[in-house]
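I've put the structures underneath this note.
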Structure P
Amino acid sequence: MDLALLRTFVTVHRAGSFTRAAALLGLSQPAVTSQIRTLERQLGRPLFLRQARGVTPTTMGDELAHKAAPHLDALVEITEEGLHEDSSDRTLHLAGPPEFTAGRALPALTALTGDDGHGFALRASFGNAEEVLEGLAAGHHDLALTTARPRGALLTATPLCDEEHVLVAAPRWAVRIGPGKLRRKGAGAVENLPVVEVHESLPLVSRYWAAVFDSRPAASGAVIVPELRAVLACVTTGAGLAVLPRYLCADALERGDVVALLDPAVPPLRTYFLVVRTGTLAMPHIARAHEWLRRAASDWT
């Protein structure tokens with residue numbers, strides 16, 4: 001059996017689409033369709049059910065993918081092994097949210113590549129979870145950081161770390177609320193305070209309110225800026241309260257520029273995932289970056 005046909009088949013199985021598989025393989029969609037039809041004729045069984053949006057594997061297709069994929073991945077690892085000692089010739093394309101990528105992932109990768117002595121060229125891009133995962137699936141990125149766990153077989157996600165969220169405001173707002181009032185009265189103690197957020201839907205504040213107060217926020221956003229570092233800057237000047245990752249506002253908290261308004265017994269957490277296209281960890285530069293980020297994340301609080 002032609003290994004090229006099997007490679008195309010496994011890519012289609014993981015991508016769930018002839019069109020997406022073609023983009024990943026660098027082939028035309030008709031070429032992918034022709035290869036799958038050839039393989040189906042050789043096996044005498046259909047491997048996919050064609051649907052309006054993509055394809056679904058048949059039982060035979062799932063069985064073949066389960067048997068073939070690990071061996072194809074192992075072959076990729078063998079062919080890539082010779083590049084392991086000279087991975088500086090390879091470029092790693094990383095994508096993720098701007099604050100976490102800039103504040104956590106990029107410093108970890110650049111520091112560890114320097115310590116290890118076997119670096120690689122690095123290219124980073126920023127985007128929200130949907131944009132990052134779509135770009136990864138389309139082959140634009142090698143490694144993605146996201147708070148959304150992807151579905152399907154094309155992408156493989158590994159939990160990386162948990163991010164603690166903190167309700168913060170400038171000191172003058174904390175004085176206005178008064179000590180202990182928020183714990184006694186709950187969300188009602190701050191319902192008239194202006195809110196600073198990254199989107200009109202108040203994603204961070206809403207998640208915090210649901211987890212801590214079991215309610216929805218009553219206020220709308222007074223200041224909306226689509227970047228968490230800008231949110232922190234606005235909060236520091238007294239624009240209102242916000243919910244921010246602790247790592248992002250830790251220095252401001254220590255300096256007293258902002259104050260944590262509440263210290264709940266169980267702080268709200270958000271999980272970050274490290275995502276790759278299934279099978280690409282056989283490539284040494286991707287595997288090394290994946291391992292370095294996991295190692296670094298063990299020290300992130």
Structure Q
Amino acid sequence: MLQTGATPAPTAAPEGLIKETTTQGFMKDVIEESKRQPVLIDFWAPWCGPCKQLTPVLEKVVKAAKGKVKLVKMNIDDHPAIPGQMGIQSIPAVIAFVNGQPADGFMGALPENQVTAFIERLTKGKVGGEAQDLMKEAEALLAEGDAQSAAQIYAQLIQEDDTNVGAVAGLARCYLAVGQLDKAKEALAKVPEAKRNDAAVAAARAALEVAEQANSVGPVGELENKVAANPLDHQARFDLAVALNAAGKRQEAVDQLIEVVRRDRKWNDDGARKQLVQFFEAWGPTDEATVSGRRRLSSILFS
């Protein structure tokens with residue numbers, strides 16, 4: 001049983017990585033601090049709609065940079081002197097300081113990929129590479145059957161960035177791997193509506209649905225006997241495919257559904273083909289059973 005508990009809440013940024021400053025604190029927080037590492041100053045105001053879009057993006061990318069850059073925010077309504085001296089006339093405006101001097105900047109609410117590129121250019125390094133490496137490590141562990149270790153990595157990634165839906169989907173798959181369907185459902189329920197069509201999330205959701213299906217069918221041996229007794233019992237063959245998939249026998253599951261499609265394409269409102277498509281989504285596009293299954297299905301449908 002996995003011991004990760006509930007999906008972790010996000011942690012606060014490391015102390016000093018993101019902070020508000022004042023006119024009096026500007027010299028220490030920006031000028032002096034930029035002599036140690038680049039500092040972004042985000043000029044904003046409570047009435048500024050684009051500022052509300054940009055600031056969360058800035059915070060996310062700065063956290064992903066893991067200390068290579070700091071973010072300092074200044075409310076220009078409360079502290080107008082510094083932006084006035086710097087000639088800031090519209091917001092949001094972001095100025096990067098390096099070695100005590102303005103080095104670069106941009107205006108307006110840029111999308112995340114452009115903010116990331118800006119910070120990578122500033123720090124001369126890739127932002128978020130550590131998270132990508134950890135994701136690959138977790139995926140490899142899960143593929144090898146070590147759901148516990150994979151879950152710990154996914155939980156760590158979620159704790160560092162609760163918007164990482166790929167990690168949430170990965171954690172859900174870990175729960176599925178050990179039969180904790182309720183935990184998997186709980187993890188996926190936390191994905192925001194806007195991101196529920198993300199490929200990793202959709203695949204995890206499909207895997208959950210397939211796992212739930214398996215609870216409603218009989219044992220593999222019993223279903224095999226039913227199919228042997230009546231090869232035209234498409235429902236028994238369909239159920240056998242679901243049971244075989246639950247047992248990890250993906251190719252055999254494909255065999256049974258392909259046979260239903262071959263014998264009666266329209267059975268149960270195209271149910272066998274739809275089940276194959278759901279299997280493919282749950283297994284992922286590069287899985288060997290998906291690749292061969294798609295090829296075999298196409299050869300029947302378009303022959």
Structure R
Amino acid sequence: MKFPKVYTLKQIAKIIDSDYIGADDFQILGMNEIHVVVAGDIVFVDHPKYYDKALNSKASVVLINEQVACPPGKALLISDDPFRDFNVLTNFFMPFEKSGVLIASTAKIGRNTVIQPNVFIGNNVVIGSNCRIHPNVTIYDNCVIGNNVTIHAGSVLGADAFYYKNRPESFDKLVSGGRVVLEDNVEIGASCTIDKGVTGDTTIQKGTKLDNQVQVGHDTVIGKKCLIASQTGIAGCVIIEDEVTIWGQVGTNSGITIGKKAIILGQTGVTKSVEGGKSYFGTPIEESREKLKQLAYVKKIPEILEKLKE
């Protein structure tokens with residue numbers, strides 16, 4: 001998430017009422033999670049296990065719950081609860097805006113785009129030309145949709161990330177301030193759900209087609225010209241490279257990469273990153289040829305047991 005203007009370390013510290021280490025006028029351009037952070041950003045960390053990763057990341061400012069040595073060229077924001085204060089910043093820079101109409105006045109819709117009845121389009125949504133949005137689609141604030149995109153009935157773009165911190169009293173939600181971005185020539189089936197990024201974008205790139213009832217988690221990037229079949233659940237922060245085919249009822253772990261032109265057969269659990277150009281099947285995932293051999297061997301077990309009895 002980029003801020004609307006440059007903020008100083010002192011200004012950010014005032015928003016979250018925290019101490020800081022660094023020059024008052026140290027410049028800050030935005031905030032992001034560790035996997036997408038860039039120079040100028042704030043990243044938060046609240047467990048010693050991940051201190052080094054955050055302090056050595058590309059982030060210019062680390063929001064941290066311990067006064068540690070500040071790396072050269074960086075600044076620190078010292079907080080007793082970085083998770084809470086990261087939420088404070090998200091709510092400050094990307095507050096919830098209610099809408100009392102089906103199509104917000106700030107939405108921009110391109111030429112020859114057809115919006116069917118009962119579609120909700122939120123604040124600051126951008127939709128390109130020659131799109132077709134079918135009934136009962138919900139498009140949350142700040143989503144960006146390219147040209148020649150089709151979204152079928154009942155799909156939801158931009159719901160919150162499924163991201164919680166386990167506190168003694170309850171689960172504490174990490175506020176989502178990101179977006180959903182659909183590039184040109186994407187088709188989204190009926191009753192799909194695509195969650196917005198926490199601070200960045202959940203992106204579906206040019207020419208990709210989703211079947212009905214597909215779930216795409218926060219900050220996931222799906223490449224160009226992919227095919228994803230029904231009832232597939234893709235977790236957050238997944239990278240699916242170009243021309244991947246995923247068949248029905250596949251599920252993935254978070255934070256993995258599926259390589260270019262990989263084929264994931266139905267009901268596979270993608271438990272780890274896999275190379276491109278190969279076919280995969282099963283849980284835990286293996287190359288399909290090897291997995292099918294194993295299943296064939298399993299079928300022979302009763303015959304083998306009978307022979308052993310003899």
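Out of P, Q, R, choose the structure whose coordinates give relative contact order in percent (Cα under 8 Å, 6 or more apart) equal to 8 when calculated.
R
Matching task: 2.1 is the computed value of distance in nm of label points 7 Å out along Cα→Cβ at positions 47 and 271. Pick the structure from P, Q, R.
R
Can you spot which of P, Q, R the value 2.5 was calculated from, given it is distance in nm of label points 7 Å out along Cα→Cβ at positions 71 and 191?
Q
One of P, Q, R was used to compute helix-only ellipticity at 222 nm (-39500 (n - 2.57) for each DSSP H run of 4 or more, over all residues; to 500), and the answer was -13000. Which one was it?
Source structure for this number: P.
Upon calculation of distance in nm of label points 7 Å out along Cα→Cβ at positions 31 and 279 from the atomic coordinates, which of the structures P, Q, R produces 4.8?
Clearly, the read-out refers to R.
Bear in mind these aren't lab numbers, they're just calculated from the coordinates by the rules spelled out. Quick caveat, the model's predicted, so the values are computed rather than measured. Cβ atoms are built from the backbone, for glycine too; each structure is taken alone.
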